[in-house]
Structures are given as structure tokens and as C-alpha cells.
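Every read-out reported here was derived from the displayed coordinates using simple, explicitly stated rules and does not represent laboratory data. Only a predicted model underlies this, so the values are computations on that prediction, with no experimental measurement involved. Cβ atoms are built from the backbone, for glycine too; each structure is taken alone.
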Structure 1
Amino acid sequence: MSIVEKAEELGAEIVESDEYSEMKEAEEAVETDEDAKALIDEFQAKQQQLQMAQMNGQQPTQQQQQEIQSIQAKMQDNDKIKAFMQKQQEFNNIMQNVNQVITESLQDQN
């Protein structure tokens, strides 16, 4: 079996994992909830504005920082967003573990 085939097999296993399925279900719950979706869209838009300003050498204003913090607080109060963020973190932990195992395997070969 080639390296690419093993990578495809690993990818298929990851997609079949509980962590991936639960994350996708939580993501779908957010996407279908108008309030949750609007909060995320608003947060992403504000975040993008800040990034563009920083790329142009501008520092975020106090008001911009407060707006972002306000949106983040609303997101943390939204049960669907909170659940999605939790499931996303659990999936990210699995991916970090997978990457760590691969890295350690490579280092053990030296």
C-alpha cells in the first residue's frame, strides 16, 4: 500500500470517527439556526475588517475591540455555537494527536 493510499485510508477513518460526525452535526445545527448563523457571520465580518485594517498598518480602535468582544460574549451565550465550538475543539484534539503520532514516528526513524 502506498503512502497516499494510507493517507486516504486515514482520512476515511477520520471522517467516520465520532468526533468528526458530532462536529459536523453541531455545525449543521449552527448553520440552520438563524440567530447563531447571524452571530457567526457578524463575527467573521468584524474579524475580517480588523485583519484588513492591520494589514494596512492600522491598529484596531477601542470601539472595534469592544464590538468583537460583545459579539464573542453573545456567541458564548448561544447554546448551539457553544456546542459547536466544543465539538470542534474535541475534533482538533484528535487531529493534533494524529499529527503527534506521525511526527513521533518520523522522529523515531532518525
Structure 2
Amino acid sequence: MGVVTPFPLARGAPTQIGFDRAELTRILDIYGRMVAAGMWRDYAIELGRDAAVFAAFRRAAERPEYRVEKRPDLRGRQGMWALVGEAGAVLKRGHELASVLAPLERRLLKLVD
């Protein structure tokens, strides 16, 4: 019989950062309500080594109006969640996703009113 050699597994940091189901559900809930309000039309998700990014677009050919970034390396410092505006400025940063998405929630309430 042949010898079975175990496949070496990389231990330590994951090779790709992603959103878990609860986080993505929360983000897509706001996205769906903004689409229903007529503000957003498209989105993109980028999963990389350093960050996972959800970008929301007014039109598909533009820069994203908002980006929600998850950077686990910043968990101990400023918080791993960030809301980034169209110009690239960080609008909100924090440890909780709900508090980072709060400016979008407020904007949505103003649209519906």
C-alpha cells in the first residue's frame, strides 16, 4: 500500500477576510431599503487579505457612494468597522457594525419621511 502524506494546513491568520451571515444580513437589509427608496442601484463585495469591503453605488459606472469596511487588524485600536464616503474620507469608525451603519439609517429615515 501507498503512504498517505497529510496536506499541510496554514495555521494562524486567515488568507481571506469575509463577512459572516449576520453582518451581511445587516448590510444587505440597509442596501435593500436604500434601493427601494431609489438611492442605490448596485453593489460590489471585495474580499481580500486585509479587509472585506461592501460598496454601494448610485449608478454602476461611478465610484461607490459608501463603503462598509471590515478590517480585523484594527479590532484592538479604532474598531474593525468603518464607513467610508465617496471621496475616501472615513465618516464613522467603531467596534460595532450597528453604530457604524447608524448614519445610513438616519439618512434613510429622512428619505422616507
Checklist entry - Hey, distance in nm of label points 7 Å out along Cα→Cβ at positions 4 and 44 derived from one of 1, 2 reads 4.4; which structure? => result 2
Checklist entry - Just checking, which of 1, 2 has the largest value of FRET efficiency 1/(1 + (r/R0)^6) of positions 36 and 100 (r between Cβ atoms, R0 = 25 Å, to 0.05)? => result 2
Checklist outcome for this item: Across 1, 2, relative contact order in percent (Cα under 8 Å, 6 or more apart) reaches its greatest value in structure 1
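So helix-only ellipticity at 222 nm (-39500 (n - 2.57) for each DSSP H run of 4 or more, over all residues; to 500), computed for just one structure, reads -9500; which one of 1, 2 is that? List each step's numbers first, then the result.
Values: 1: -29500; 2: -9500.
Checking each candidate, the match is 2.
From which structure (1, 2) was Rg and Dmax of the Cα atoms in Å calculated, if the value obtained is 18.9, 56?
On the way: 1: 18.9, 56; 2: 17.6, 73.
Answer for the origin of the read-out: 1.
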